[in-house]
Structure 1
Amino acid sequence: MEMVVTAAVVVSQQAAVRALLVKVLAARLKVYKELEGLTKELLQQLPQ
């Protein structure tokens, strides 16, 4: 019984870590997209 409980805890922790990683990656991607957009805007504003 104890083994099953331990396994369930480990699985739920893994799921939580995975969810956190997905959030971090999504946030990082969003930041990159925003930086990319800002960079393009700045480059367009520069005199050619």
Structure 2
Amino acid sequence: MAKNAHLTLDDRSTIEVSLREGDSFTDIGRELGKDPSTIAKEIKNHI
């Protein structure tokens, strides 16, 4: 199983703020230490 498989509430908040600021999935992923595809899936499924 993947380490840190779930995003925390803080991670989700960071994604939301970063999107409002116009950051790319790559930028957000780099900031959170996650793959950009993880960010894209989170947005598709939960935001």
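Identify the structure, out of 1, 2, from whose coordinates Cα Rg over 2.2 N^0.38 Å was calculated to give 2.18. For Cα Rg over 2.2 N^0.38 Å, the value 2.18 is produced by structure 1.
The value -34000 for helix-only ellipticity at 222 nm (-39500 (n - 2.57) for each DSSP H run of 4 or more, over all residues; to 500) was derived from one model only; which of 1, 2 is it? Comparing all candidates, it corresponds to 1.
Any read-out appearing in this document is the output of simple, stated calculations on the displayed coordinates, not a laboratory observation. Quantities reported herein were computed from a predicted structural model and do not represent experimental measurements.
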